Structure P
Amino acid sequence: MTLPLAGYTVGVTAARRADELGALLERRGATVIHGPAIRIVPLADDADLSHATRSLLTDPADVVVATTGIGFRGWMEAAEGWGLGDDLRAALSTTTLLTRGPKAKGAVRAAGLVERWAPESESNAEVLEYLLDSGVAGRRIAVQLHGEPLREFVDTLRGAGASVLEIPVYRWTTPADPAPLERLLDVVLAGGVDALTFTSAPAAASLLAAAGRRGKAEALVESLRCKVLTGCVGPITAGPLTRVGVPVVQPERARIGALVRELVVALPARALRVRAGQSELELRGQAVLVDGDLRPVPPAPMAVLRALAESPGTTLPRPVLGAVLRRHSGRTDAVDEHAVETTVGRLRSALGAAGLVQTVVKRGYRLAPST
């Protein structure tokens, strides 16, 4: 049985847990290209985190919101390093602890603490709604950030009368080695990636910024809108992309495994299925299933095959296929008939089944009419 993602190439932009995500995708047949878009910088020695922690100890909060497991653990580890671990645990044990999801809940409990409440949706929006319904006027609320400011969340609380203390536990920055991200961006723009995955909003923003620095922002957005399936682990992650009009698929629950399951459904659903002669063809990203047999097809022959498959049985003249190859390669000059003939020959060899692509003398090429 052919694996559900066989024939597809998936880009992974994650910094953390990239190996896990890549392994899950490869286990389902995908070819994975990893280009980390960010790196996480812990703030154990950061003056802002130290100041916020000491402020919390001096003036305890009524409510503390833990948004991420890694962030909460990093906060506790930093406090231990400053000799404030016991004091911070004591302060948190007397406050109302809210956790955004199971990972934050697990980190809170690992610290010997117990949360008061966690949302079913694992979303900041539900946490905010819970706080507003509980009444926040005159209350001091500490919010552990998850790598970037939660402006809407914090501003809404302040607008409702709360005093908000932001806890900046870690931040994102550009990768130390930008080369893998640049290579991934090149492959995306060249049409060699079928799906692109994101597990954090900063990674999405970083990729858009990297494209912008190269003058390729519009080209990237166009590819993500029209050609590449974009998968995000949740709505917060999707934010930078949806704001520029990129459609995304995302699981109901923000889990890496659930994101992979979404791709397992969504990518094959985009496959083009046609009949040629007596054979069933399923055009995947970088390969074709010929009667269930997976046949890798190089990019240029695949471009020709897609053009032929869009009008099964219809003859496409050589100049039309030449224009297809010109668009595929980004060339500005015309593609001659010899190049078309050579590409068709490579396509026939890749498909491995005689007679699927027929020559119509003096006219061009077509997929064999179904029989």
Structure Q
Amino acid sequence: MDVAQLKSDIIAYAHTIGIDSIGFTTADPFDELKQKLIDYHANGYASGFEPTDIEMRTNPKLSMSSARSIIAIAVGYPNRLPNVPKSKRGERRGIFARASWGQDYHSIMRKRLEALGEYIKSRVPEVEMMSMVDTGVLSDRAVAERAGLGYTGRNGFVINPDLGTWTYLGEMLVSIPFPPDDPIMDSCGSCTICVERCPTGALVGDGQLNSQKCVSFLTQTKGYMPDQYRYKIGNRLYGCDTCQQVCPKNRGINTQHDDIVLEPEILKPRLIPLLQMSNKAFKETYGHLAGAWRGKKPIQRNAILALAHFKEKEAVPELKAVAENDARPMIRATAYWAIGQILEDEAEAYILSRYDSEIEEVQIEMKKGLEMRRL
């Protein structure tokens, strides 16, 4: 078997199925990553969403013992929304992060990896393969970097020369010993704009992220939003793109794919209708987005915070309905808090009239609503 020719054929085929960038590396352990992960957890930066077994994360052969190579792929996604609806008084809107625009990227990437796998198997029937997208144990970014798809910037994203940071990443372990590609030797130089513009100071500065402070992570949590971050969320319903939006390497890049369909009214939705949306309606409207993976509770909480951010008085009747009728204490409590933030002193009579009928955890937020001011 001419492995070099097969590699060339795979690259050519990949571009016909919507893979924008492809690279090859060995299945050797990611020794440099191991210490970074140890420090990441020791510093309390972990989000809790990522796998915790560092050996599994850094040794590909623990996932597939026959692995000889890893094929890394990147698919660019759009970052500009056409016909973007305006957010205005009475119709304030939230926003989903760009990685959640269109069909859930896990399914988009799996389809491409499946097609790529079928092609490789048609050429080498005895090949063994294992694909991963985001939820696999390996670090997509570490694999992509070593396979030459880009270098890790200060914002922690892989910066691809053609796609910038606006990419979905995935990889495939294969039992074929392909010639590895060389990593891209580049850097952010003296640029620190992403670190400076991060809303919560979550970027450590060397490509590491303190997930506990990251707005993207915070929007996906299900509990109460910590006080110091409530006004940092802005109108974000899911995720945060600030460190990518300000990156100079992303200028002029806006990759399009036919299977990434943009729906402006869904991706930048009106906030008030979200507050009392049923589970069924939420799944029907947003279930196809990656941003819906945690369910409607975080989205509804974030919508309430966004209304407080906008000081949206027109939303107060709806917020009162949520505060008085929602069965979930955290949602009721956040609604009371938002009413206090929007109406300020005018909210006191209403909140005090409801105070004794509420449980203690809700009462705590009712007090905050009257006492706390924008941080």
Structure R
Amino acid sequence: MDTAAFIRSLQDTMACADPTATKRIVRFQHVSDYRRFLQQLSEIPSDSPLKQVKQISIIRGLSCTLPAVETLEQFAGRVWIEKDCKISVHAAPAQKSISMEKGIPWGVQQIKAPQAWGATTGHKVKIGVIDTGIDFNHPDLKQSLSRGINLLNRSMLPHDDNGHGTHIAGTIAAANQLQGMIGVAPRALISPVKAFDHNGSAFVSDIILGIDWCVRNRMDVINMSFGMKTRSKALLGAVVNAHNAGVIIVASSGNDGKRRSVDYPARYPQTIAVGATNKLRRIAPFSNRGAYIDVYAPGEKIVSTWLKGKYNEMSGTSMATSHVSGAIALLLALKPGLSPTEIKAIIKRSVQPLRGSKARRTIGELDVMRILQAVEKS
């Protein structure tokens, strides 16, 4: 590919004052083209519109604002272009904050995490939580946090201005049993990756940058409590590359109560797709369900950490996903060498049957003790 011609064309296109311009993701088919592009990009003057291009190396791509892309059609076959869609977190709107009942939350109890703590607490397993950030001052989370990254403002810590990310983090790894709450894997280490704004909304390109950061920083698990209806080839590319790098991706299935459909990225086979149950071990009415789900976990009326050191009750497949990420941390602290494919298989064959469900017996609720027993036998 004539990279110089591509850069000129891209620059001209970005310079157009076009009201129809939208954010797009551009991927290079050949690594040699991408490398040449990056090399030439580095030599461009600082006042060029191309300096606003975000590089996304995990998919050999970039994101930028472009009008209709006909001007780049001559490069079809060498680059792929898709719209940079919005994606949302998977949880019901937050209720008012509530006082924390001391002790272990019901979901953590239901998956039998406390029975495992004599053998494993998830010590030093690294979990990237791609979400709205985290409340760094929450007393229940202080022991469990690393610095992470803020993709919306790289000069700032990934502070949470929504609450969703803090809630997810608490279920995974809160560690303050005496005064506050305890999560599934209290000695795991959470890296908050802020890709979502205060409305709980993000661009696919920022999610992909989050996945890229997690792979580079050697996360063991990525928690993705969000989803969208449309398929993104760029997001699939990032998920496949992370999976191939040995990172386990846990994704929420969505809250539409659908029987034969789940949201992306949970729908990709390289993720562990999670549905939600309630206290009765039944599938929560809002949860998507069916053949695409790999495992169910508690997701209805889940109390966890919240902004300003408080607590909040939320429902959603987001909440279920955080239980699964915590359980994987417990498993990996005990058996560090397991691959994403092995972990998914172990979880699926170690489930508790659901109540009142006609679902086939192979689909059920997360059970930490069965998971650990399955590994001991193997």
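Laboratory data are not the source of any read-out in this text; all were calculated from the coordinates shown. Note that the structure is a prediction, hence the values are computed from the model and not measured. Cβ atoms are built from the backbone, for glycine too; each structure is taken alone.
At a glance:
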quantity	calculated
Of the structures P, Q, R, the one that 5.9 was derived from, the read-out being distance in nm of label points 7 Å out along Cα→Cβ at positions 118 and 326	P
Parent structure of the calculated result -8500, given that helix-only ellipticity at 222 nm (-39500 (n - 2.57) for each DSSP H run of 4 or more, over all residues; to 500) is the read-out and P, Q, R the choices	R
